[in-house]
Structure I
Amino acid sequence: MGCNVNKFKQKMILVIGASGGLGEVVVGLLSKAHNVLAVYNSTKPKKQCENVRWIQADLRNTSEIENIVSELKKGDIERVTLINLLAIKEDNLLINHDLDTWNDVLNLNVTSSFYLTKLLLPLMIDKKWGRFIFITSTGGVRGDVGTISYSTSKTAMLGFSKVVSKEYSRFNITSNVLSLGTFDTGLFHRLSKEKQKEILHSIPSKMLGNVLNITNAIEFIIKSEYVNGAVINIDGGM
């Protein structure tokens, strides 16, 4: 697994979707001050960071979600923060969107979050501390053309987080959502120059987000027990 297990005592940030362009940067930044259990689906990032333990899991499979939680419990953890960056997006107009694709997107983007949250809650309740941080996007909530399954899944997480925040706050467990705009990561730079200009023009600040804005918000949520049920927009004012 890589790092010495003794470094992973007491506090842990569990990052789901850690191998994406955004996720890998978030993991690297968080690992400077935290122990991180980072979950990837197929390709393990080549860059290895101190204080990061990587595990592979397909969150479409409930048994693999159970394995993540079992791995977490091995470290005698007192405080767990979940950051769920995982999402897939299949662009198509609703009339052309097939049921199998719809089910796959909803299963990975929503159902896996439900099951992982359900399994983590007993551990958090027992320790009287927990932080859930779910990720949505400005585009997903806005409902862009051709994003029916993705937009539905991202909007669903707003209601999901709100319910969790109300049901478990008495145990010092909070649930919040970060709604993200466009960031200066590899995905943006793979777009055409014309599309890049179009996106930049739509951002009031006329600039891309720095991932530090995301990790700063994560630190704020971890330290703030009275921030609960919130949606924090990190999108340059979109």
Structure II
Amino acid sequence: MRPFSTPAIILRRTNYGEADRIINVLTPERGKISAIAKGVRKPKSKLAGGLELFAICELTIMEGRGELGLITSARLRQFFGDILKDYDRMQFAYEAIKLINRAAETVSEPEFYQLLADGLTWLGDLKTDWRLSELCFRLRLTAILGRGLNLLTDAAGQKLQADKIYNYDFVDNAFYADERGRFTSDHIKLLRLASIKSPAILQQVSGLDRVIDDCVWLARTIES
């Protein structure tokens, strides 16, 4: 058995026995791992304060002979407590953790850790619209999973035009021109920016209220 230290984001905590918990965490180098925190549910546990949701934790874990390690120390590196001040932010933070947890079951990608860390950071900024955080998160997740939106060409292979209105074909994964469509050049502009920029920058884009809900709907549908 040998110890290692790592930053980690908690994905799930499961009570075990009388006072222990099984902790599933995401790490930048080792991906998703599981470890037991002994005695963490006792009132005077030294581990409890360092094993919070919506936080980046610094853990020391003793590797065992099986898949389950032993957490020997834990401290908070950064706690995004402002997420708890807004119900919608909190609900999507839970959803983001759930999405990453599910994705990490089948695919091992170092980008998952950074994306979840970014997502918590974005949601912790009360000055920005939480929907922008969701949009940025979902677009990046689908890109990592190889299901990203095609924001360059339409279903016919033609460059998207600013003067046309589009709908989205989920089978072909492309926009197609439709006079009665839902998506304009303003939608596509926001989607392109959200794929590469932070919510704080997107907050400065004019006319957000006209297009953001449609963009979030599209990102949710693609991700699902």
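Quick check on the output: 16.5 is mean count of other Cβ atoms within 10 Å over residues 138-145, derived from one of I, II. Which one produced it? Comparing all candidates, it corresponds to I. Looking across I, II, the calculation of FRET efficiency 1/(1 + (r/R0)^6) of positions 74 and 170 (r between Cβ atoms, R0 = 35 Å, to 0.05) that yields 0.25 traces back to II. Taking Cα Rg over 2.2 N^0.38 Å from the coordinates of each of I, II, which one would give 1.18? Of the structures listed, the value fits II.
Structures I, II were shown, and relative contact order in percent (Cα under 8 Å, 6 or more apart) at 18 was computed from I.
Read-outs: derived from the displayed coordinates by stated rules, not from any lab. Just so it is clear, the model here is predicted, and its values are computed rather than measured. Cβ atoms are built from the backbone, for glycine too; each structure is taken alone.
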